Structure formats: structure tokens, C-alpha cells
Structure 1
């Protein structure tokens with residue numbers, strides 16, 4: 001990529017420490033970028049789901065702990 005000034009409103013991809021003007025990229029490359037964004041969004045969603053499940057599991061374990069105190 002030639003050293004051109006990237007205007008403020010131009011979408012920029014920063015990847016592995018390099019900046020790319022998205023408008024100058026091929027349609028195939030833009031589709032790959034979209035796919036990567038979707039994958040990252042899905043990963044974030046599932047990470048949040050795992051955190052929520054972990055909190056729920058801990059809550060259930062606490063409830064069980066309280067119930068089992070009656071049997072000690």
C-alpha cells in the first residue's frame with residue numbers, strides 16, 4: 001500500500017500493526033473482514049454466555065451447600 005493520508009471519515013482496518021484503507025480493498029477481502037467481525041461477535045457472545053452459566057452454576061452450588069447443612 002502506498003503511503004497516502006487516510007481521511008478521517010474513511011474506514012480503516014488495522015491488522016497486525018498495519019493500517020489499510022478499507023475502500024481500497026477488494027470485495028473478497030471486505031467479505032473476509034465481515035466474516036472475521038461476525039466470528040469475533042459470536043466469540044464475545046459465547047464468552048458472555050459462559051460467564052452467565054458459571055454465575056448460575058455457582059448460585060445453584062450455593063443453594064445445594066445451604067440445603068446440605070441440614071444433614072451435617
Structure 2
């Protein structure tokens with residue numbers, strides 16, 4: 001995978017995360033609290049600034065009541 005492809009994937013997951021979180025009417029802080037993360041970390045994920053560990057992806061999906069595949073869907 002090229003660096004450009006990785007950046008695109010990270011940004012795409014971040015957008016899906018933000019959309020799913022907002023659909024559940026959760027703040028970044030509320031989601032962070034549910035998964036044992038910090039609000040800034042959620043913000044970084046949503047803006048595509050940090051790659052998300054796979055285990056964190058599953059934790060976030062569970063907290064949002066969706067599947068990890070929902071966050072990875074194109």
C-alpha cells in the first residue's frame with residue numbers, strides 16, 4: 001500500500017466514524033469515555049491524523065452499535 005492510499009483510508013475511516021458518532025448524538029468526549037480513550041484521540045481519528053489500531057476500531061464500532069465493516073465500507 002502506498003502512503004497516499006494509507007492516508008486516503010485513514011481519512012475515509014475518520015469520516016465514517018464522525019458520521020456514525022453524530023448519528024448516535026454522541027460527543028467526542030462521550031464516545032471516548034465509553035471506550036477508554038481521550039477526546040483528543042477521537043478527534044485525531046476523525047480528522048484522519050492518526051492510524052487507528054484494529055482493536056480500537058472494533059471498540060468504537062461496538063460503542064456506536066455498528067460493525068467494524070460499517071466503518072470500513074466505501
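So the values come out like this:
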read-out: If distance in nm of label points 7 Å out along Cα→Cβ at positions 9 and 49 is computed and equals 3.9, the structure in 1, 2; value: 1
read-out: Entry that produces 2.8 once distance in nm of label points 7 Å out along Cα→Cβ at positions 33 and 57 is calculated, selected from 1, 2; value: 2
read-out: Answer label among 1, 2 for the case where Kirkwood radius over Cα pairs in Å, calculated from the coordinates, equals 12.0; value: 2
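The numbers here are math on the coordinates, done by the rules we state, and not lab data. This structure is a prediction, so every number in the text was calculated from the model and none was measured. Cβ atoms are built from the backbone, for glycine too; each structure is taken alone.
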